[in-house]
Structures are given as C-alpha cells and as structure tokens.
Structure 1
Amino acid sequence: MNKPTIIITGANGFLGKCLVDYFLIKQWNIKAFVHCLPIERYDDVVYVQYSMEDSADESNFEDVNFLVHAAYLRYEKDSHADEINLRGTKKLVSICNERNIKVVFLSSFSAHEKAISHYGITKLRCEELFDLKKDVILKVGFIIGKKGILSEMINRMKSSSFFPLVGGGKQPLQSVYIEDLCEVVEKVLVKKEMLGIFKIAHQEIITMNMFYKELAWRLERKLIFVPIPTSLLYIICKFFEGVGLKIPVSSESVLGLKKLTTFETERDQKKIGIQLKSYEESLDIILK
C-alpha cells in the first residue's frame, strides 16, 4: 500500500520539526514547507521554500493527501503579521479545498473570545476560515518537549537563582507531551470521520506556579520565585521593545499569560482514542 503524502508548513519550527521526525519514522512522503531552507536536511524529505506572504506554487500540492498547518508569523517579528497569517492561511484553505486535501490547523488554547494577544486573536480568526465538515482544528495546550518554551524555562532556571512569577504564577495550565500531540495529528488525519474542533491537553489543571516549582525540583535548583505584577511587566516590555532592546520576555507573551484559559479535554481524548500523558509523566521523559 502506498504511503500518504503530507505537507507540513512551518517545518523549521519546534513543532513542525517534531512532526517531520514523527512522520518520517512512519515512512510517510513528506513535503516540508519552510521559510528558509535548512542547512541540514533529511534525504527522504522534500523541502519547499514557502512564505505566507507569497502565492504558493500549486504544483507542490499535486498528489498530496494531507496538510498540517503549523506555520505562523509572530507579531514581534512583523507588525503586519496578523493580516499576513490570515491571508496565507486563506490561500492554503482555498488550494486544499480545490484538491480535496484534508487539513489539520494547529491552533492554541490562547485562541478564545477573551484573547487580547495578537497571537490568540489571530489564531481564532484563522480558525474561522476552515470548514469543519472537511477539516480539523486542534486547539493545543502547553507543549512539553525537549525544545520550545520548556527549553527556555530550563535554561533560565539553570542560569539564575531568581525566577519571575508573572501575575504571581496563578495562571491555569494544561499540558500535552509533544509525541502524544504528533500521534493525535496522525489519528485525526487518517480517520475520515475525525472532523471539527478538538481540544488537546491532559485534563489535569495546575497553576504556572506549581509547574515552575515542579520543574525546579526536578532540576535540583533552589530558586527564589519573584512575583511580578502583569501590568508592570507589560509596561517594562513595551519600554524595552520601544528602544529596540531584547529581553527574555515579550509584551505579547505577557498578554497571552494574562488571559490563559482552560478547556474540558477528556471527551476529545476518548473520541480520538488516546490517553494523553500528565505533565509529570511528560517531564519524566524529557528530563530523564
């Protein structure tokens, strides 16, 4: 039986790379859509230079079964990012509809009606472009993997004795282990009946404070946690961004933390047929 052909947009990013690795092991045919061609490439992967600002070459969509849309241009990098993301996503949806390519759009728990960050608002607007009778939207919680945001947290904890608690660390958190997420993507792609919106994270809800302290304990780091008011940190970030100085946190991420929310997720796990790992189980794997 011929293996499916899949396009993964944003294949140079943390999540995109993990999806490429996952489907490579599954021996799928992969077209990795990347903004810049990587220096190190897999021989069995077709790399395609792609930008959401430009029209996609439709010849790259020939004989493609599935597309996973993980590409996202952040507002911090381009002040026109919101409209670029919307236009680019709309183009992909149009091409895939014409060619009957099933799409999985990777959204976020940050995308909800009360979102105030560019990221959350734009992801939610992108969700509205999809036909839920044909495609899949995965709203994803905090991803635990060896790279990404967790890696930044670990590096910060290892390099300092102080760790900031934005808003006192009271924000709610639901997590998903990266390999579990990749498996979810595969399951919703290959099952024809899997259509619509699914919330992907372990059902357990903890606070950011609890997560940070668990992570510090596992790293054997005795840290001093410093509460910082969200509004104060936002002002500080905007000041440094205004003068062109980069600091470890952005005003966008502060807005995202301010409006973190939770979802009921156990029902969707049962529909998909997977039991997601808890944050403790996920950290066990990452840090062992």
Structure 2
Amino acid sequence: MAESSQGVSFQGRRIGIPESRQLDLFADMLERRGARVYRCPLVDIRDSPDSDGVNAWIDDVIAHGLDDMIWLTGEGVRRLTDLAGREDARRLTRLIERFDGARAITRGPKPGRELRGYGLGSDLSATTPTTAGVIDALAGETLAGRRMGVQLYGTDPNRPLMDFLAARGAHALPVAPYVYADEAEEPQVLAFVERLVAGELDAVAFTSSPQVKRLLKVASRHDRHHALVAAMNRLCVAAVGPLVAERLREAGIHVTLMPTDNYFMKPLVRALLAHFASPASAHLQ
C-alpha cells in the first residue's frame, strides 16, 4: 500500500481527527499531504487520581517481583514508568529489572513498542489485539499460584480477564495507571458532531475506541445520535485497527477503511491516501 500512495495528496480533503497523545504527529502527516484537518478534543488521558494506589503497586512489584505482566496498552507502559521515575531514577531502574524478570504478555503492538524503549520485549502476544485474544493466548498456560500484574486501561475493571485469571488460580495484581477525562470540552465535541451532520467533512479517522464512545455519547445527550450515524455512513470513516472498527460497527457505522496489517498512524494515512486516489472517490473532488 505504501507504494500505491507515494506522490499522492489529499488535495484539500477535509478530514476530522479526534484528539490523542499523537495528535500533532497525525495532523502533520495529513496536512503535509494537502489535507485540511479539523481537530476534536474527544479524549484526554490523565494520570490516575489514585496515585497512592498506583505507587503502592509499583513498590510491591519492586519488593516482591512478578511471574507475569499483562500489558494492555502502550499508554500503560508510559504512565507506570513515568510515575516510577518521577522522583527517583533508581526506583524506575528497579521496576524495569522486575519487569525484565517477568514474562511479558502484550495485547497488541503498542505495548511491545513501548517496552522496547527500555530494552524489554514481548514474550507472549495476544492471538488478536483484544482481551479475548489475551485470554486465548493464556488458555494453554499453567497459571495457578503465579503472581500476575495486569495493567488496566481507564476505569474499566476488565472483568472477563480478571475472572479468567481467578478461575485459573492466578494471583492477579491489577493496576490502573491512567483515566480518560472524557467530560472535558463538550461544546467543542458537539460542534464537531454538527460539522459531521452538516456534511462539512470528507472523512473522519479514529485511533482509539474511547474516541468513538465519547463522540456517540455526546451526540446522544443532545439528541443527535441518529443524525450523526446517518451522516457518518455518507462519508469515509477510517479506523486505525480492529478494536476501533468493531466499536464503530457496533454503533451501526460502516467502516470504510482500516490498515491491513500494522495498526499505526502511518499505515492509516496510507490507507486514506489510497482511498481518495481511487476512481470511486473521484466524484467527491
């Protein structure tokens, strides 16, 4: 796909992108290729308000180690390591040593990429980048009595995974190092909804499931849910990976495109370029 998009531009296409940690990088990749980018502050990620609890988890891992560590998100790797080293670099070093001594189980490519920055790697990958994929990867493993760290995301307790570990006799140690502050800036989100409903965008690109959830939540609160879904089914809806695509389809939204293998920003941009370069989209120019 990279070869087919080389030299192609968006030619002024209007593309909406939700805010994210890598917003500026994503926006720059689109704008350098001629897109007019419209940003929407859908999800703000913040450190957990329970910093005492997260610090206690870190100290317990440093003191007693782990047999396994389940990483669900790259954000979780960043938040835990940042908090561990915020006031004492030696504390971070000790935590990394404990992670190095544990088997790393990763849900998708992003945790593995963050771990490599500390010289660590993934020992067991989910069969698909979902909770079900993590469970499937662990299905044939002996887990009884093993100390297993579980990095949760947001405030989701991930009952399917925790119940599975409990049923297999594992000693699960969950930690939630960040939260989604998704009530911020609702007027801007509603304005983005209205822009979509009015047909002012050619495409919208989602990079996480919480973005989809927040957009639909705000639309529903203002009686614009059905209008939003109908409008999105008339434009190009791009998903960075299968989790995001699944969330969109559950809401009745047709997913126009998704990268075929690597679920990152650059493949998403290439997929968008290929879509708008196709004859089928020429009448929209």
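Throughout, read-outs are computed from the coordinates displayed, never taken from laboratory work. Just so it is clear, the model here is predicted, and its values are computed rather than measured. Cβ atoms are built from the backbone, for glycine too; each structure is taken alone.
Here are the numbers:
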item: Structure with the greatest value (metric FRET efficiency 1/(1 + (r/R0)^6) of positions 31 and 95 (r between Cβ atoms, R0 = 30 Å, to 0.05), set 1, 2); result: 1
item: Of the structures 1, 2, the one that 20 was derived from, the read-out being relative contact order in percent (Cα under 8 Å, 6 or more apart); result: 2
item: Which of 1, 2 yields 9.8 [mean count of other Cβ atoms within 10 Å over residues 239-246, calculated]; result: 1
